[in-house]
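Given below, in the form of structure tokens, are the structures.
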Structure 1
Amino acid sequence: MSWLNRLPAWLISGLLYGLAWPNFAFETGWLAWFALVPVLLRLRSVRSFGEHVRVTLPLFVLIPPLVCWWLSYVSIWAIPTVILTQSLFVWVPIAVHFPLQRHLGWRKALLLLPLTWTIWEWAWLNISDVNLAVGNPVYTQARLLFLNQFVDLTGQWGLLAWLIGMNGLLALILDRSPDLSLRSSIRRVIWGGIAWLTVPALYSILVFWQPTMVMDLHPGTVRVGLVQTNEDSYAPVKSSNYREKIQRLIRLGTKAIEKQPDLVVAPEGAFPLPLLRDSSLFAGMRQYVAFYNVPFATGLMTPVDSTHYYNEAFVFTPELSRVYTPLHLTPNDLKVYRKQKSLAFGERLPTLLNWASKWVRPDKSSILLGDAPYVFQFHDRKHNPRSVAMAICWEQLYPSTIAGLVREGSNPTDTGQGLSEFLVFSMNDGWFFDSPGPRMLLAFTQLRAIENRRSVARCSNQGYSGYINPYGQVVSLLPRQKEVTGTITLITNTKLTFFTKYPNWFPVMCCLLLAVSLLRASTQKTSLTKSVQLPKKRSDAMTLHA
């Protein structure tokens, strides 16, 4: 194994990290528990920032292509764009480690790394629209359900700090035992890892043992019909295809209705026309819903002008169909949900690059984003009032956005809008074919379900479509890349998790802890400097007196 010792630390860490992602049918997320250890140990001997860059930056140039290569299906420029726009930013927490190590020492800086990494990922996700939101190390843990149940308290940010902290702990253990035998070192690492795993494991056991901690005492159920259209996401959008698309959607929707669901859901952009602006098409849809007496949720692509559009979701209800004409309503009276987050470079350019649109995105429309959550109301077959929030595709990677959708309607002063009982994720994963991309995006959905303790009805154009329960478990999935329908029975919940109520509390706490730690370290260093100088002054005084 001497060849292993000759490999650079960044290469070993990069390969372990890349393999830890949910790219495979089998679980590899546990590799992330120690993936960064080789690089962290190597930093122990770094003496200059130039050396620090050579040791660490290649790791973060290697990671994005390993994790996000499937984005290249969308554009041949995806990989170089990912490297140029993501690598440097993902590297920032490790770059900050160098000045901390220089002033505080390697060990203390390593203890602060979970804080700095969490703060940076949170700030970058919420402030910058350059962030693709995919490369966060926390997503390696998305499918490890026996450990990640505590994200209903902290969100993904607590899981991120826990993961980076485990890498730091193992690095500290190995650094303290350089003279021990390999067996003794391994034993120490194993026991340290077990100790670190214990607390989240105990919380998970408690949640599964006492589900009423996080769920309603008597949870209700709702039946949702899923429509998977299996359309080619890359097919040119032509007016000659509109009729075929709509006929397919109506045919599949009718098939789903045969199983008597309480709600039928179609994927992102299922209607290729501005449905709410086309009077004849809108009237036909109202009649369809009224005839079958089943609410129909669908995605809409609504053009604003020749270069901009809205990506929207709307729920047609039988009640709306019956009152629309008598009340003289117009489409402007109807509330739609507009996608609040988008895929940078795919749906729009980041703000700083808008000036380059005509070169980077020639002849392509850019999305306009909504600015508010919304909860839709409908009645099930037993005439019980129901509330559902819909998220559209890429915004599932933004935990605060999803928490806002669940939290909407929880204010007692709100009128006409109830608390969301479950979530619908309207997706189009067909952009990534049969690559690991759809599997990874499904794993991200699992974390959102746990964070908010909400069942998710996931409806995607080519799959994965199915049911993820409030514990993040994938209960059922429709076959991928097939035109198919299915009906799922979801558990509903109205309890708000601590994370849903306060989605930013953990990163803010990390900011405070980091500030206190740095202030304390600075005070201690000043006190130590004074104590070292004091004997020298006394000696000088004694010499003068003599």
Structure 2
Amino acid sequence: MNAVRNNDRWRWLTAGAVAVSLLAFLLLIVLLGWQGLRYFWPQPVTLFTVQQPVGSTKLLGEIAQQQTVSRQQLVASGAELPANLPENVTRYLIKTGNRDFSEADFHTVIDSEITGREQPGEVIALQRRSGGMAYGWFDGLLENGQPLVASNMMRALQQRIKQTRERQAQADNIRRVSMARLNSELEQLALQQRQLQQSKQYTAQAESIHQADSAELQRQFARKADQLSGLNSESESTVLILRDAQGQQHQLPLSQILAAWYPNAMSTGEKWQHFLHQLWHFVSDSPGDSSGDGGVFPAIFGTVLMVLLMSVVVMPLGVVAAIWLHEYAGNGLITRLVRIAVVNLAGVPSIVYGVFGLGFFVWLVGGSLDKLFFADSLPDPTFGTPGLLWASLTLALLTLPVVIVATEEGLSRIPKSLRQGSLALGATQAETLWHVTLPLAIPAMLTGLILAVARAAGETAPLMLVGVVKMVPELPVDAVFPYLHLDRKFMHLGFQIYDLAFQSPNTQADRPLVFATALLLVTIILALNLLAMALRHRLRERYRRLMNS
């Protein structure tokens, strides 16, 4: 009876721990979602009339934060307060934007200083590639210096923004594909020339062929450069005139504007449409001139690609090591020492792996590869510099103990009778391992993979040493042979979060993007884990009958 009671107590304790863990995870998702997704919802823009010691001024912007503070807190902050100020006041943090032609894009005011507020329906909000948001009144368009006249100026603005983005997409395609391919061919041509000169086979005929090929490639490159310059000039030809709260007009190139909308005049349906459009822009577009502007698609691509490459490396190594430890090594002193080393490696700080990856993979292995295969490119390194390959190998080494331990535990749960039955029927040890043991251990292998992906996708410290950067001009995958460029640096969502939270020059404006990027990283890790869990469940059900027989 006491055993049953104790068993029930442990069962309830386990269920409570699981429930608390799930609740904590759900609260984390709700917090990240609320703080991050509301950034993409169109907020109303308010025009405040503020009474200050120097006189009355106007502020136009969104209410980013609102809180009740005491008089003592304001006195402690050093603020000048009127004598009739009540004990508790409301303090507003107003996001005024326009950081490129105003003092700051955030202002703090208290409700006693506000003498008037309104939400004009004709106020326009502009999302820009650099400089953050801009708020004001739309006073017209200039095309090649001449005023643009249209019956519906807002519709004309939206059409011009769409046309400008199409031109920028064409220019980006020319720069990333056509000009990158021509650059690669010119580099290969120069490399062939150096090789022929070193081998003393650079004859007059070879020189003539080289000059003709080089001239043709340079002609094609010049044509693409002219086409790119023309597209950029067309993109810069249209300018938007924005009038701020003080009545001053400013000219903003349409090439810097991503979207424009009237936040105070939008219906609920238009707000949802705008929300979905902004969310899609965030996950599908490239970053702007700073991390807080534009989208995070290169970081998403780099994170997923790095995790996939890491998985391709760590799974075979971890499984082979676990098979050797469990099936062949026995229980001698060396085996025990190896197991102790594996367990200790799991507790090594990740930054130590980053230092090791920089010294061993980048400098030693990468430098040796450059001397052997890319000597003609030196002193410019090819693989002797941080890149995608070394980052993947470093994380594979970091997560290797997790895969080894999980796979070995799966092998230990397989009944010995299955091995003995296979051997009794005439199968060799290798055949038994391949056809009986490994299929039954696949769910455990996938458990190790799930744990490895969860840890590797969230690591940031080692990646800062072996390949991740704040901004990259091109993705590791493109249309230029060999298509997958393992030597290139890449962007990562974890480093994006770090950069936005601690390195951004405008942390207050980028704070919602920290939560949005964190939510995106958690979602990607969860999606990868769910995919592996579904595969594990399917394989476990497939071999359940064999386990019970």
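Every read-out reported here was derived from the displayed coordinates using simple, explicitly stated rules and does not represent laboratory data. Keep in mind that what you see is a predicted model, and the values were worked out from it rather than measured. Cβ atoms are built from the backbone, for glycine too; each structure is taken alone.
With distance in nm of label points 7 Å out along Cα→Cβ at positions 120 and 392 computed over the structures 1, 2, the top value is the one for 2, the highest of the group. Calculated for structures 1, 2, distance in nm of label points 7 Å out along Cα→Cβ at positions 168 and 328 is largest in 1. Consider the structures 1, 2: one of them gives 74 for percent of Cα pairs over 19 Å apart, for residues 40-215 alone as calculated from the coordinates. Say which. Corresponding structure: 2. A value of 3.1 was derived for distance in nm of label points 7 Å out along Cα→Cβ at positions 144 and 176; which structure in 1, 2 was it taken from? The value was obtained from structure 2. Comparing percent of Cα pairs over 40 Å apart across structures 1, 2, the highest figure is found for 2.
To which of 1, 2 does the computed value -15000 (helix-only ellipticity at 222 nm (-39500 (n - 2.57) for each DSSP H run of 4 or more, over all residues; to 500)) belong? Answer for the origin of the read-out: 1. If FRET efficiency 1/(1 + (r/R0)^6) of positions 88 and 136 (r between Cβ atoms, R0 = 41 Å, to 0.05) is calculated from each of 1, 2, which structure is the one that comes out at 0.75? Computing FRET efficiency 1/(1 + (r/R0)^6) of positions 88 and 136 (r between Cβ atoms, R0 = 41 Å, to 0.05) on every structure in 1, 2 gives 0.75 only for 2.
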